[in-house]
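Every number here is computed from the coordinates shown, using simple stated rules; none is lab data. Everything quoted here is computed from the prediction, not taken from an experiment. Cβ atoms are built from the backbone, for glycine too; each structure is taken alone.
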Structure I
Amino acid sequence: MADDETPSEHRRGMGTSRLEAFSDGVFAIAITLLVLEIGVPAGSSDDLLGAVADQWPSYLAYLISFSTIGAVWLAHSAITDYLYRANLTLQRLNLLLLLVVAFLPFPTRLVAEYIREGDAERVATTIYGLNLFLVSVLVSVVWRYAVHAKLLRPDADSEEIQVLTRRLTPGLAGYVVLIVLGLFAPTLAVLGYLLIAVYLIVPAWSLRAHRP
């Protein structure tokens, strides 16, 4: 602890800094694991180009999951920029968010492997959609709890808080529609998940707090 830092300031700083550092580590690992799911079958040397091209479902699933995790990381960064302190409930909610983020490489692999496999692609797409839906829900829950529990910086602008609240809830209805669509048209649902991922990541969370 620095000589000019009070015990309460020390606890507050450690609370938010450790939460951010641990979360960033999980995001980095999860997004890195996605690429490990991409590969070509053994013995493809006779037509390697064709084998690489045939892995398009893997590339599509990778792009969606990478964009989703990237958007969640940007949203999480925006949330922590506004945090003044963290309590045990927020830390546990954050762990739940990281739980579903870290799980995402698994359904990504399912979609890549079974997108063209009849009934199996419906199961894979549904599991994938549910995982994406839970990620989006928990991002919103973490933020709304932080606002409700008054964990934000005292100087946070109320209008910015309202705007960020709106930005952290888009996509929920879209995920529900696409999960249902995936039962009948899995490939269309997967393309829909890509559109949501692009929609979430393109704004780049321009509304960011500026720490003094």
Structure II
Amino acid sequence: MGKSVVELGGAMSNGLLAIAKWRGSEVVAVDYSPSAIEATKRMFAHNNCQVNCICSDFFKVEGKFDLVTHWGVLEHQVDPFPLIELSVKLCNPGGYVMFSMPQMRGPAAWHWRHKYPENWNHHIYHSDQSIRDSFVRLGLKCKRAFWGPPMIRITGYEPTAPADWMLSRLQFWANQIDRFSFSPYHFGMPWFSMARGFIARVS
């Protein structure tokens, strides 16, 4: 691959590490947390990989990259347009902007919203149309995709009751099985997928 890649909010990113390790790309991780940046440097060093870490608000980042990514970031923005605009601005012509958000529709999202409303309220659902409209304002088109294992329980890291612990274990095994099968999206069940993502080629 040998491309330049930046991940916004990219501290401790397994995806960015994989791109550096298996694709030979020059990667940049941007995050505002000094401790997270230091942990990222240690993680890459442990894997004998190079990473350029920038401790900053990502809206202050400059440069051009072949691939601009962010995973689980856009749903924390009140308005999706500024982050999408920034992503396009940072992308080289002919490069790609690619990002995802947790699936906030369907049965598991209902459980998340009702069981952990405080956590849910830190996330904002942006419709497909609002994201497409943001790209249209920039003269671009984007494609949507759903992927990942079936989303059974997204908040497994929180303290849980026994029933919720069981859901967490089911999610763990769904994650493992998904390595050897297709996302529910491929079976016509997008609302059961873990993530909703978008990709656009920058002209």
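Observations on the structure shown:
- Winner on distance in nm of label points 7 Å out along Cα→Cβ at positions 113 and 153 once structures I, II are ranked, highest first: I
- Which entry (I, II) yields the derived value 0.85 for FRET efficiency 1/(1 + (r/R0)^6) of positions 49 and 89 (r between Cβ atoms, R0 = 35 Å, to 0.05): II
- For -24000 (helix-only ellipticity at 222 nm (-39500 (n - 2.57) for each DSSP H run of 4 or more, over all residues; to 500), calculated) the corresponding structure among I, II: I
- Winner on distance in nm of label points 7 Å out along Cα→Cβ at positions 81 and 145 once structures I, II are ranked, highest first: II
- Origin of the value 13.1, where mean count of other Cβ atoms within 10 Å over residues 41-48 was derived from one of I, II: II
- When FRET efficiency 1/(1 + (r/R0)^6) of positions 65 and 105 (r between Cβ atoms, R0 = 30 Å, to 0.05) is computed for each of I, II, the largest belongs to: I
- Value 20, calculated as relative contact order in percent (Cα under 8 Å, 6 or more apart), assigned to which of I, II: II
- When Rg and Dmax of the Cα atoms in Å is computed across structures I, II, the figure 17.4, 51 traces back to II.
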